[in-house]
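Student: Down below are the structures I want you to see.
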Structure 1
Amino acid sequence: MIKIICVGKIKETYLKEGIAEYLKRLSKYTKVEIVELPDYDYDLKKTLEKERDNILKVLNEHDYNILLDINGTSYNSLEFADNLDKIRNKNSNINFIIGGSYGVHEDIKKSCQEKITFSRLTFPHQLFRLILLEQIYRSFKILNNEEYHK
């Protein structure tokens, strides 16, 4: 199973529709669960601590945790698919963690086996959720030798 743990809620209808479409497409290949956690707007330290506590509550020590981080490892789509396949062969549950506006607490970074980036650009967290789902879907198409637009 793949779990996407996100700080913040989706407000825009067009993003909700896109996310729903990719969740539907992915259901052919795997179970995907999205866990939305509240975001906070305290000072930086207090916000990161509060969001850290909420993220840690949903992590399982036996899962493979991947943090989406601008300083993480960069993959092209084929490499991402290959990496996802290798992880899935050894771990039944994979968590992708998307932090809030301030990023994530250092404790979350330490609890992840891997940090990846899709770009050095900064994306809105809500939009990035859709991008992540599309790339996961693309990975399954690649791994199953199924045609998908380039």
Structure 2
Amino acid sequence: MHGSCVALRGQGVLLLGESGSGKSDLTLRLIHEGWALVADDRTVLARKKNILVASAPSTIQGLMEVRGVGIVTLTAKPARLKLVVQLGGEGPRLPKPERWVPRGIKGAPFLPLIRLDGRHSSDPAKVTLALRAISRDLFRDTFVTK
């Protein structure tokens, strides 16, 4: 599929968006903050039991195109997909939970989806926070405590 993927401690985040939406740029910024490359621009998804695993096509595994720099080699390995980020437009301030499921993979689990512009300086922090909140079930509906 057309998308980039990065991982933090083996937990993958798939970055989707139109060409020029900032997938590779956000990937680079996340890698700079300690994330690992899974795949740049093209990502292969496979269902293993009840999880989705993301990896790079063998032809581009470990390669990343960095605009203005060129094609660089990085360590890349598959990761369990936990979150999908749709780039190209900021979602609502307090979005309703959204789910994403890949087409063409029978029985694939639904994954949480968030929408980000992709070019804001805070977007890497938002992706990191969203992954942590999803992994630890930290999302809330309100500021009101019981």
Structure 3
Amino acid sequence: MKIGLFPGSFDPFTKGHEDIVKQALNLFDKILIGISKNSTKNNFFSSEKRIEKINLLYKKNNRVSVHCYEGLTIDFCKKKNINFLIRGIRNEIDFTYEKDIANSNRELDKNVETVFFISSPTYSHISSKIVREIIKNNGDISKFVSYSM
């Protein structure tokens, strides 16, 4: 069984993230969405709220599960016996950033491979940061996320 870990803060989980999961389900038998507790970020939504919202999106799909973890993503992969990381690429800036992380992860564990999925053009402009700004200013986020806050 091929299992992929899609790690991130997902603060919030956007339609762009959903697009990456949809693409990855064509390649993997199971996907774990890993909500990382990043020590350098002050999250907008609690881990519990993010888990709740993502679980709602995938409640009818037993191939997707949500987990929260602390520490290095590569250590979580070892703990869960996962050999594939799933990453989304929206643009060349994402690619440069993600390539560096993938190479660092490869140095930490040569058994874990990063698989990149290119964001669909429809969603390539969406970022959690932009969605948070819209929320802070009482804007309508329905075009960016599939659930209500």
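Coordinate-derived values only; no laboratory data. Everything numeric in this text was worked out from a predicted model, so none of it was measured.
Student: For which of 1, 2, 3 does Rg and Dmax of the Cα atoms in Å, for residues 50-121 alone, calculated from the coordinates, equal 15.2, 40?
Tutor: Here the read-out was taken from 2.
Student: Continuing with the same structure: The value -11000 for helix-only ellipticity at 222 nm (-39500 (n - 2.57) for each DSSP H run of 4 or more, over all residues; to 500) was derived from one model only; which of 1, 2, 3 is it?
Tutor: Only one of 1, 2, 3 returns -11000 for helix-only ellipticity at 222 nm (-39500 (n - 2.57) for each DSSP H run of 4 or more, over all residues; to 500), namely 3.
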